[in-house]
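> There are structures below to look over.
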Structure I
Amino acid sequence: MDHQDALDGEEHVKIDSLTNAVGEWLKGTGPESDIVMSSRVRLARNVAHFPFVSRATEQERGEVEEFLRGQLAQSPAGKQLEYLNVGQLHEVDRLFLVERQLISREHAEAEGARGVAIDAGEQVSLMINEEDHLRIQCMHSGLDLTGAWDQIRHVDDALEAVVPYAFHRRWGYLTACPTNVGTGIRVSVMLHLPALVITRQIDKVFRSLHKISLAVRGLYGEGSQALGDFYQISNQTTLGKTEEELVGQVSDVVPVLIEYERRARDFLVRESQLNIHDQVSRAIGILRTAQTISAEETMQHLSRVRMGVLLGLISDVTISDINVLLVRTQPAHLQKLRGMELDSSDRNIERARYLRQHFENGEGDASNAN
């Protein structure tokens, strides 16, 4: 085995260790976790004296990656993280990290030197050479933006002690995208809003969010679709406000959205209980018996089952269980769990088999629906 093969093997082992683990944000233990899947704070940073990633040569990107990897190894914050060389990962492994919310799709599909450092609980991840030289992310279960901000602030401070950030006294942190200039912060929450979708109130809610400069995106961020009634709400601009003000802006809005969703769920139970019961029963029935099923259809049915659990229609499935299934039925996770690459048709068959096996083991029997 040559040196490169050994490196590839090392990265593969690190990825495999994540396959059967459950990230902290998936456990459904945080505040308001019935509606708020996760809270995330992300910081965009660049290294002074290097061109932005989009303008850097391949050699310069390599120098940035080598420099930041070295500084991470010296920092107390970095010593608690596992480093993965994203450029050396197979396509399935890169997609696996996207599905796990540890790197962005852009980072997975980019070229050249790039990496990610991840903590054991999958709360903290640091992407090197994404759109910016450094993207620091912290994700907590439920509605906990303050906790995520406190954690990421300490990581950022520790790194700033060893990394010369590109900073302007007037404009703040300099970033590749002008909308991130200033604090470089993106504050977001991932919400599960099936009742607002069913009652057709979701568009009205989103129009209200746009009026107060909050962006609405799908499960995997910018450019992604809202699969399974999951949405990310985040600030659009960072300049002219402090980090605390931006955390507060999103934190103040989320309780209102939670209240809207809870009212919609109450309405569904009160006014159309038979219809909702039927939707939930059909969803879990399909998940338990399907011979082939797509990722999109799975997401939609799991969304209905998740709502059914929260409405008391299903008694033997936990929110954490559904959260984990939402991730493990994604294409790369299925292939990692199976231990082989699968084409789209085979993935649909394997996904159905995985779901049948899961529910046959006593989880989510439709006969237990009230």
Structure II
Amino acid sequence: MKRYPSISGLRAISCLIVILSHIILRLDALNDTLKHHFVFSFTKIFEDGAFGVNVFFVISGLLITTLLLQEEEKNHHVSLKNFYIRRTLRIFPAYYFMLLVYFVAQLAGFMKLKNVSWLTSITYTTYFYPDTNWLTVHTWSLSVEEHFYLFWPLIFRAGDKLRKNIALWIILAVPVIRLVKYIYNIGWIYDESLFTRIDAIALGCFVALYKDEIMRLLENKWKPLFYGSLIILWLLPPFEYLINKIGLNYLLIPFGTTHGTIGNILIAIIILFSVYKSNGIWFKMLNSRLLNYIGLLSYSLYLWQQLFTLNRPSLWVTKFPQNLVFITLAALFSYYAIEKPFLKLKSVFQSKETAKAD
């Protein structure tokens, strides 16, 4: 698989934002009044876990659709069997290993998950039920991704026009769904639902499908667009604070802020610039050894950070800063003992089967 520059670095930053958001959520260093003060809204982007997840989503849609396009160009065909096997080998081993550890820990009496938490986690259906258990609540994002990728290859194979139209329809439909949910107070659609967050993945797909056209259209405009996107993302939380303060929060419902349609578009611009146009300090930072390594571990880091940011004051391993050490150790074991061997198996399978039709 072709390695795209800056992607690992972007994954690292998004993963670190998620971890930081969960650590700060569990810390009592600032009281609630200060945490919600206008001044602190200027730092919120650096601890906005929902924003971090959407960065993952846009990257995922962009990369997977790009790979499907490359396979189609090379073989004049996209193998559904190969796609789902690759997806299974990439996602399932580390994920179900985490659940296995949870199961053993529950048998030993160290934790207790409700039956519904087990059911929704095992079946990748967490977003259907607003899981309040901290240990498994983060699996909502994995269930959103997996459900999207159940049907996206089928749409992709239906032809260029249909896949482009459906990606666009999803992007346009989600703001409408958010507005309808707000007006009619629909309880079973919540903020971490497929129906309100799928547009981030669809936008990544849309950008991949129109990448050449977008690059040509925005030629010679990339630097101001990039810096403008960074500044707007940074200013969106204080803007949201002020809008909420004057009682006009409903204006932000359809398109959201850092983890809505607006944020997704800004994320896409930053990703395109970082991968295809950047060559300065930003590029060097994203492609540094440290960020590349963190990006390599990002999936396992995301899986295991939840356990060690658990709100259990009596557990030494969940206290800051030592919890960072345990998150890292768990991610290292997960990557080298579970992820990497299966990724090698995935590579062997690809080398033998890539050119075969279903």
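> To test your reading of the models, identify which of I, II gives 31, 12, 7 for semi-axes √(5λ) of the Cα gyration tensor in Å, for residues 92-163 alone when calculated.
II
> Comparing distance in nm of label points 7 Å out along Cα→Cβ at positions 84 and 156 across I, II, which structure shows the greatest value?
Top value of distance in nm of label points 7 Å out along Cα→Cβ at positions 84 and 156, among I, II, belongs to structure I.
> Comparing distance in nm of label points 7 Å out along Cα→Cβ at positions 100 and 268 across I, II, which is largest?
Top value of distance in nm of label points 7 Å out along Cα→Cβ at positions 100 and 268, among I, II, belongs to structure II.
> Given 32 as the derived value for relative contact order in percent (Cα under 8 Å, 6 or more apart), which of the supplied structures I, II does it correspond to?
That value comes from structure II.
> From which structure (I, II) was FRET efficiency 1/(1 + (r/R0)^6) of positions 52 and 324 (r between Cβ atoms, R0 = 41 Å, to 0.05) calculated, if the value obtained is 0.65?
Among I, II, the structure yielding 0.65 for FRET efficiency 1/(1 + (r/R0)^6) of positions 52 and 324 (r between Cβ atoms, R0 = 41 Å, to 0.05) is I.
> Could I ask something else about it? One of I, II was used to calculate volume of the Cα convex hull per residue in Å³, for residues 124-251 alone, giving 115; which?
The read-out was computed on structure I.
> Sticking with this one: In terms of distance in nm of label points 7 Å out along Cα→Cβ at positions 44 and 180, which of structures I, II is highest?
Biggest value here belongs to II.
> Ok, one more. From which structure (I, II) was semi-axes √(5λ) of the Cα gyration tensor in Å, for residues 236-299 alone calculated, if the value obtained is 32, 13, 11?
II
> To which of I, II does the computed value -22000 (helix-only ellipticity at 222 nm (-39500 (n - 2.57) for each DSSP H run of 4 or more, over all residues; to 500)) belong?
Structure II accounts for this read-out.
> So Rg and Dmax of the Cα atoms in Å, computed for just one structure, reads 21.2, 67; which one of I, II is that?
On the way: I: 21.2, 67; II: 20.4, 61.
The read-out was computed on structure I.
Each reported figure results from applying straightforward, stated rules to the coordinates on display, with no laboratory input. Model, not experiment: these values are computed from the prediction. Cβ atoms are built from the backbone, for glycine too; each structure is taken alone.
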